[in-house]
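All of the numbers you see were taken from the coordinates with simple rules; none came from a lab. Quantities reported herein were computed from a predicted structural model and do not represent experimental measurements. Cβ atoms are built from the backbone, for glycine too; each structure is taken alone.
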Structure I
Amino acid sequence: MSRRVVRLRRPATAPPPRMSPELLAELAHRLTDRDRHVLELVWDHRVLTTHQLAAICFSTPGKARHRLLELFRMSALERVQPWTPVGTRPWHWVLGPAGAHVLAGQRGIDVTELGYKRTAALAVCHSRQLGHQIGVNEFFAQLHRHARTRNDGAAVKDWWPQRRCARLWGDLARPDAYGRWTEPSPEGGLVEVDFFLEYDTGTEPLPKVAEKLTDYTALAESTGISTPVLFWLPSRARETNLRRLIRTSPVPAATAVHTGTQPDDGPAEQVWLPLGTGDRRARLIELAEALGHPTGDQPSPEQTSCR
């Protein structure tokens, strides 16, 4: 008996097809390991743009656009192009219904246990939190792009979204993300630095931003681990004003500005100004030494969850 072929070619304006065992089997057959990684990324981090997924997973933007469109046509991804008063914004990608079934199957759970709802997945693209979420994800996309450009062992070793951080530490502190970055050492081997990210859009009062260090201090006291806190700010003036409020910090912390205008001002570069030090900026990997936080001897983040 010949195998019935299920067509996974959704037109750009059509709703996703009804899920069926045949459709899901065909999708699972056509997905690559990279495709599955893309599905994991958009689910874990809620929404990623074409440019961000290209930086993380693809060798060229053209290849990213082509494959993401195919994943959309297979209902593995959904896409939204948010409105803007001037110009156009890139496609924003979230998990699609077929992709949710694939992820659930990979994890050995039902799609309801995954917690996926198509309307909720798409809602982030129209929420007031979209800019903040995209900004947090852009920070890590730039780190991935930097690592791929170097091709010498530099890597984003960990990237935990806000939801995962909240489950571990939410009763004391709620970072926008947790990350761990590694680079080769000039002396040989690898150097690592881990950090909590506070991505600032410029809308929150600066005293409230400064008060977050109180929460991180409580977290450090509870866990015994002083993970550095990185404030990623939208302007030099806002950075200066924040540093006036927090000249010293009981936990290691640093500030930098995300202008996005120069190729050498990404988060891996020499943009970080540690609190309580002079005016010399450090590269991200140098913060482990500059802030007195040698990652190699620290417990893993799972061991620092609050109980």
Structure II
Amino acid sequence: MFQPGFDDHRHTVSTLSGEISYVEIGAGAPALFVHGIATNAHIWQNLIPLLADTRRCVAIDLPLHGQSQAAAEHQLTVGAFADTLAEVCASLRLDRIDLVGHDTGGAIVQVFAARHPELIHTLTLTNCETQDNIPPEAMAATVDAARAGQLGATAPALLADPAAARSFFAPSFENPNLLSAEMVDSFLRPVIGTPATAARFQELIAALGPDDLLAAEPSLRDLQAATLIAWATDDEFFDLKWAHWLHHLLPGARDVVEIDGGKLFFPFERADELASHIRHHWTTADASVPKY
């Protein structure tokens, strides 16, 4: 189900990447939430209201996703999406950001943090692509279809069959009953709702690769930002070993928080649990900032 009133807080910001739609709730220091492929800001709809009393929470729709268009000249790569984040931060004057990334949004956040460490206050990474695990093995069939030029052709049939569309996301839920037809449509229709967007989505999936993440790795090894790693243990896309790899990589990483039994979309399903960990993470980081 949709959180009542969540979309009442929508705005649009002009960037070099185009018009970017975002939801903003709360006041205070900025927190930027970044979703993954084939979702949008709605993945955060249960989490952000739990944190908006302490932060200015901004959740964007990446280009091609949700209510953000993708200009024909805009690349659809992890690195290009990281550039979009930088443009959004510049336009909205976001600085010393608490950055939260999920799924491919976590990969985008890593690249952005490596390129702009001066903008980062804290980092929170949930299950996401890491190092060379992009695309993950569980996406192999989808990626193969995209690279063969066959993914776009399946889009109309997927949208026309609600059960099939729902099955696309159901394995990422611990409790698939929480996945409403409304949410499925909000995720899929922007990326495959027309032949043009389906072609761009096929381009995005076909281009998935590790180059941007691997290029970011040396800078991430020097990133001092306090980092929370919260990882669902039963996710078929991103094994728990990647959480520990990140913990070893990032100097500011604290202990890995394991979301026992959780699946990929636990930030939606188990928002209360994640909010508690993030709130503690932010409070601890705030307390460590020197007062002058």
Structure III
Amino acid sequence: MDLVDVDDLTTDELHAVLDRAADIKAGRAAGNPEKPLADQTLAMIFEKPSTRTRVSFETGMTRLGGHAIFLGPDDIHLGHGEPIKDTARAVARYADFIMARVFDHSDVEELAEYATVPVVNGLTDDAHPCQTLADLLTIRERFGFDTSVAWVGDGNNVCQSFVLGAAMVGLDLTVATPPEYDVDDDVLARADELGAAPETTTDPDAAVEDADVIYTDVWVSMGQEDEREEKLSAFDGFQLTRDFVGDRTVMHCLPAHRGEEITDDVLESENAIVWDQAENRLHAQNGLLVWLSEQ
């Protein structure tokens, strides 16, 4: 089984992964030395650089008793000099899992099609399911799923995966984006089939009116630098400031562009739970890898 999109899991499977993540996190806190992935290897394919993705997966495999191999763009020829399907079949003969953080979503889909071991999407331009697992684990720890969340910003890959995850666990979600940066219709349709599509609006003030939690991400994602001025103009009014946030909890997947989508004082305030989210990347992915190993 693979995790290319968060809805590759059923709702029951998603809850099982979160349960396993919580158990592993609790065991770690209690000093539990269990090593369920002893002698197993994770091949980590990176086209895009990352702090949290690399450190959390590599540390996670070490804690679980396994080993992670970093494969950057200069280490292998993913789709350049060797077809992706050949890379998938070869790496699967060496490793027990493959994690790929790439630009094109279709590249992870092709890896998953041809690899004979589980493939995990560490981020593409369309989706970030591992971030959603960490986000849901964080919300479950803090509030349970009977809470209201407003996404304010770009309907990007992180947002799209969160929309699907929120539908699967029954979160009350409203998404506020500028008109030209909304969530893909296909994602909204999938969310509707999973439980409920979020409310959508172009008015950030209306979106947060009844929200307990506000979630945002960068407006200019990696690879979109040439759109910077256009996007900064389009997102005028969407910045998370102290006045806008009020006493609501704030989430951000990081890295943050302080002074753009969120002000420094909001990110540094007690309202922000961004470091819990960042830590839970480790625990959620550990839960996922152990759960995948048992399928």
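Any idea which of I, II, III comes out highest on Rg/Rh (Cα atoms, Kirkwood Rh)?
I
When distance in nm of label points 7 Å out along Cα→Cβ at positions 140 and 276 is compared over structures I, II, III, which one is greatest?
Values: I: 2.8; II: 3.8; III: 1.4.
Greatest value across I, II, III: structure II.
Have a look at I, II, III and say which one yields 15.3, 44 for Rg and Dmax of the Cα atoms in Å, for residues 148-251 alone, as calculated.
I
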